[in-house]
Structures are given as structure tokens and as C-alpha cells.
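*Asks:* These are the structures in question, set out in turn.
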Structure I
Amino acid sequence: MAGPNGDELGARLRRLEDLEEIRQLFVDYGHHLDRGDLDAYAALFTDDGELLLGPLGRARGPAEIRDVMARATRASVGNSWHLITNPIIELDGEQATAEVMWTVIFREEDGSAGVRMMGRHRDVLVRRDGRWRFLRREGLIDVPSQYPGGRT
């Protein structure tokens, strides 16, 4: 039995590179958010990208996304850490869908820390200009929090 040919190997390598770049996009999302680097955060979205966070806000395009997150994260910068886990990614050429879990650890005023909330993001991602970006990101809260209805 012969091994994969060059075309098959190239396609398999491309798939692995795409999956890794998308996983890194999830990590960068939490990293930039926790550090308050909202310009870098907003750059993870396409120019027509959409962020749907229920009562926290809805935004389209990097400028609006940056503004919504500036309001939403004002009190948490430097006091929160996003743990990104369990990505499920479905690739389809230049587009992908994904669901990823997130947990926010928050440091309280007394110095204690604990889980503030847990949930998922449902994503539509696209490769544009050779890079994967969020086209649509919808946040859902699974563990009760101050936000009613389970949607962020």
C-alpha cells in the first residue's frame, strides 16, 4: 500500500495549519481581552465582523467592537483571566464554524479569586488575506451570572 502523495500531504498539512491558527485566534481573544489591548482584540475580527454579546452589547466592525468591549471590560482589566477550552472546529475551505468554551476567573476586591462565569462562543470564521478572523462571534453563558437568559 502506497503512502499519501504530495497533494494529499499538502492538504493534510494545510488542514493542521488552519486548525492551529484558529485555536490560536481563540487564545489571542482571551489574552488581549484580559490585558485590555482592545485594538489587538478588535483586529481579530474581519472589517464586517459581528460580535453578539446580548446585554453586554452588539457590534459590527472593529471600531464598534472595540467600543463595546471597552464599556464591558472597564472594571475587569487586570483582574480577570479567560480560560479557553474544548474547541470544536469544522473547516470548510475558506470558512469554518466553531464552538469553544470559556471560563472567566475574577479577582475580587478582597484579593480572593473564583469563577465569575462560564459559557461558550459560537463562531463563524473566515480566512481573508491569508489569515483567519472572526466573521461572527456569539457569546452564551452556561453558568448563572448577573446576566439573565444565559446569553452574554
Structure II
Amino acid sequence: MIEVRSVVPTSVERVFAVLADGWSYAGWVVGATHIREVDPGWPGTGTRIHHSVGAWPLAVRDVTTVLDVDPPRVLELEARLWPLGAARIRFELKATSDGCEVTMLEEAIKGPLSLLPEQAQSLFLIPRNRQTLDRLTAQATRKPT
């Protein structure tokens, strides 16, 4: 799995609260553009976010499903994007003296992208996932209005 880490200057609980808000998904996941529906009980195992990826008129409608969750420490997802395939994405949160260390791990598990070696996948995923963690940080550290 391709790994990216970041330290967010806030609590594990606050970072997990962003992950647990399915309606915020398009605000921090690079590529997600529209949330159509969030299953009741998100982020419970098996619940889904129904989203679109890409810009109109080429937007693709698909879903992201929770594979595993251990609040507020772990959230593992399967994000689909057909016809390209699907990816397994795991967020691990750990308290540090500086706040919350977030580890994001991702690998293509279905479709043509899964046939690429990890080194080739990393050329795309590392910059994308760094941006995703930057956006997650911005949402988790935003002051309440």
C-alpha cells in the first residue's frame, strides 16, 4: 500500500469527526465533486457515500463503502470509480505531542489500475493523497463559526 503521513495540529477526535461526516467527503477527497447521499449510520461498517467524481459532463456516479471502522482511530474504505476500478483506503489516527498523526494508505484493488506496479501507482497517488491530507487538515482545524 502507498503511504502518506501528516501531523494535524488538533485532536484525534476532531480529525475523526471530519472523516465521520459523510457530507464533508467532497470537501477533502481530491476528485470527489458531489455527494448525492450518505447512508444512515455512516461511518458504520457497510455504510456508503454515494458520490460523483470528475467534472460535468464527464462526472461518474459511484460509491465509497466502509470496510472497517474503529472510532476514533481507524477508518478503512473501498472507493469505487468505474471503469477505472476501486481502491482500498485506510486512515489511521494517532495522538502525538503535536496533535494527530494521520497515516493514509491506499492501493488499487480492482480494475486496470490494480495491474500497475506500486511504483507506478505511487506517481499519481502520493501527490493526490498529500493534497487530500492537506484538505483534511484544513477542515479539522477550521474554527467553528
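*Asks:* Here helix-only ellipticity at 222 nm (-39500 (n - 2.57) for each DSSP H run of 4 or more, over all residues; to 500) was calculated and came to -7500; which of the structures I, II was it taken from?
*Replies:* II
*Asks:* Given 2.2 as the derived value for distance in nm of label points 7 Å out along Cα→Cβ at positions 41 and 129, which of the supplied structures I, II does it correspond to?
*Replies:* I
*Asks:* Assign the value 1.00, calculated as FRET efficiency 1/(1 + (r/R0)^6) of positions 121 and 137 (r between Cβ atoms, R0 = 25 Å, to 0.05), to the correct structure from I, II.
*Replies:* Computing FRET efficiency 1/(1 + (r/R0)^6) of positions 121 and 137 (r between Cβ atoms, R0 = 25 Å, to 0.05) on every structure in I, II gives 1.00 only for I.
*Asks:* Further question: For Kirkwood radius over Cα pairs in Å, find whichever of I, II sits highest and give me its label.
*Replies:* If we compare Kirkwood radius over Cα pairs in Å over I, II, the biggest value is for I.
*Asks:* Comparing relative contact order in percent (Cα under 8 Å, 6 or more apart) across I, II, which is largest?
*Replies:* Between I, II, the highest calculated value is found for II.
*Asks:* Which structure, out of I, II, was mean count of other Cβ atoms within 10 Å over residues 17-24 calculated from, if the result is 14.9?
*Replies:* Answer for the origin of the read-out: I.
*Asks:* Next question, about the same structure. Going by distance in nm of label points 7 Å out along Cα→Cβ at positions 9 and 81, which of structures I, II comes out largest?
*Replies:* I
*Asks:* Suppose you compute FRET efficiency 1/(1 + (r/R0)^6) of positions 73 and 97 (r between Cβ atoms, R0 = 25 Å, to 0.05) for every structure in I, II: which one lands on 0.90?
*Replies:* Only one of I, II returns 0.90 for FRET efficiency 1/(1 + (r/R0)^6) of positions 73 and 97 (r between Cβ atoms, R0 = 25 Å, to 0.05), namely II.
*Asks:* Starting from the value 1.5: which structure in I, II was distance in nm of label points 7 Å out along Cα→Cβ at positions 25 and 113 calculated from?
*Replies:* II
The numbers here are math on the coordinates, done by the rules we state, and not lab data. All of these numbers come straight from a predicted model, not from anything done at the bench. Cβ atoms are built from the backbone, for glycine too; each structure is taken alone.
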